1. Out of P, Q, R, choose the structure whose coordinates give Rg/Rh (Cα atoms, Kirkwood Rh) equal to 0.96 when calculated.
2. Can you spot which of P, Q, R the value 0.7 was calculated from, given it is distance in nm of label points 7 Å out along Cα→Cβ at positions 21 and 37?
3. Thinking only about distance in nm of label points 7 Å out along Cα→Cβ at positions 45 and 61, which of P, Q, R has the largest value?
4. Given a value of -12500 for helix-only ellipticity at 222 nm (-39500 (n - 2.57) for each DSSP H run of 4 or more, over all residues; to 500), point me to the structure among P, Q, R it was derived from.
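Every read-out reported here was derived from the displayed coordinates using simple, explicitly stated rules and does not represent laboratory data. Note that the coordinates shown come from a computational prediction; the quantities given were computed from them, not determined experimentally. Cβ atoms are built from the backbone, for glycine too; each structure is taken alone.
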Structure P
Amino acid sequence: MPPRRTNIQNKIKLLREQNGFTQQDLAEKVSVSRQTIISLESGRYNPSIFLAYHIARVFNLTIEDVFLFEEKNKE
């Protein structure tokens with residue numbers, strides 16, 4: 001079986017804007033830098049499970065509601 005690659009997308013920017021948070025607001029709520037939030041929103045960085053959990057809790061959602069995992073076969 002070929003190796004799998006996981007693509008992770010997220011709804012952080014949408015949720016943040018819907019809740020009236022700036023990137024700095026969200027960063028402070030989950031104890032990371034604003035740059036980390038920028039990187040998450042742009043898809044350049046995948047969070048640890050702990051950070052994903054904390055972000056989801058800020059929005060009173062589950063990790064699965066915020067992060068979309070797509071598994072693809074590596075070709």
Structure Q
Amino acid sequence: MIKNAHITGKVEYREGDGANITIRPGPCEVDETALDATISWTDGDSRGSAAMPIGDYRRYLSSKAIQINAAKAG
């Protein structure tokens with residue numbers, strides 16, 4: 001299930017063996033599975049997405065660098 005979230009701290013991912021890339025703070029969507037989490041965001045006219053191991057994602061949640069938006073009552 002895709003969740004709306006907000007990046008509020010330093011969140012990084014790595015493409016292959018390259019250097020860490022920082023995801024800019026702001027709104028994003030997170031699709032979490034048992035093995036990984038995919039974060040998607042927009043930056044102006046550009047769209048980005050990054051998959052990271054679930055352990056890294058949970059560490060970002062624990063440190064509040066990524067915060068899941070509370071569901072709105074309807």
Structure R
Amino acid sequence: MPIRLKKLIGMFVLVALVIIYALVASIFAVARLSESSALVQFLFFLLSGLLWVLPAMGIIKWLMLEPRSKG
């Protein structure tokens with residue numbers, strides 16, 4: 001796969017990940033945390049704000065892999 005195509009795909013996947021993750025986290029927060037204490041809400045948003053980094057790191061690692069040689 002050409003490196004430019006790989007980076008284009010990676011960019012779209014990262015943007016989609018952030019959008020979908022933010023929507024899911026927000027929906028969960030509205031549905032489950034409205035009656036929770038401020039500490040629980042703070043911990044949820046702290047963890048959910050950092051948790052998206054793990055799949056993003058995997059995508060970035062894939063982007064940084066050198067292309068396989070043909071031969």
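1. Details: P: 1.02; Q: 0.96; R: 1.20.
For Rg/Rh (Cα atoms, Kirkwood Rh), the value 0.96 is produced by structure Q.
2. The value was obtained from structure P.
3. With respect to distance in nm of label points 7 Å out along Cα→Cβ at positions 45 and 61, the highest-scoring structure among P, Q, R is Q.
4. Going through each structure in turn, the value belongs to P.
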